[in-house]
1. Given structures P, Q, which gives the highest value for distance in nm of label points 7 Å out along Cα→Cβ at positions 38 and 70?
2. Kindly point out which one of P, Q the value 1.10 was derived from, the read-out being Cα Rg over 2.2 N^0.38 Å.
3. I have 45 for relative contact order in percent (Cα under 8 Å, 6 or more apart), calculated from one of the structures P, Q. Which structure is it?
Structure P
C-alpha cells in the first residue's frame, strides 16, 4: 500500500474559455507559466489543449510551433517532432513524452490542473 496519493491542484489561467481562443490563433500555441510549470496552451480545431512547453527531444519551446494537420498534436519547430495532446508521446522519432495537463471550464474561468503526489497522512 502506497503512502502517497495523486492530487490535482486547479489554477485559474483565463477569465473565460473564450479569452485564449481570441488571443491564440487557430492551430498555434501560447506559453504560460503556472506554479513553476511552463505550459503550451494550444488553440486547436478540437478546442483548447495544454501540454508541457518544453520539447523533450531538445528542450525547444513547443509554443513556437504549430498544431498537427489533424489538430491532435503540437509540432516542435526545431526538428518537427509532433507530440500528441492525448498522452504526450511523440508520433515518431526517439523523443520522450511531454506532460499533458487537464483543462476545465468553470463559470468563472478556465482552469489548468497540475498533478502532485502527496503523503496520505497530510492530505
Structure Q
C-alpha cells in the first residue's frame, strides 16, 4: 500500500506579481523552491489565505534571488499582489517510508524571506 503525504510546503508566500497573458502556472523563485524540494513543472495545490481560493497548477521558476511569487494565466484571477499563499506538493510513499517521512516546510515573511 502507498499513502499520499505532504512533501513540500511554502507557507505565507506573498504574491509579488500576476500575468494574465501567460499560459499558466505559478512562478516561484528557484531558491525558495529548492529550500522545500519543489521541481520545475511539479504539480502544486495553492491556497490563498486572503480570499479562500484553492487551485492546482504547476511550478515554473522565476528570477533567482528576487523572492518572486507570480500568478500566471487563469490563476491571475485568483489573487492579487500582497495576498498570502500556502503552496503545497504531495508525494506517494510506501508504508515504511511514510513512517519516517517529514515534509520540507518553510514560513515566509511579507517580503518572502524565510522566517523558519
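1. P
2. The structure behind it is P.
3. Values: P: 30; Q: 45.
Of the options listed, only Q reproduces it.
All of the numbers you see were taken from the coordinates with simple rules; none came from a lab. None of these values were measured; they are calculated from a predicted model. Cβ atoms are built from the backbone, for glycine too; each structure is taken alone.
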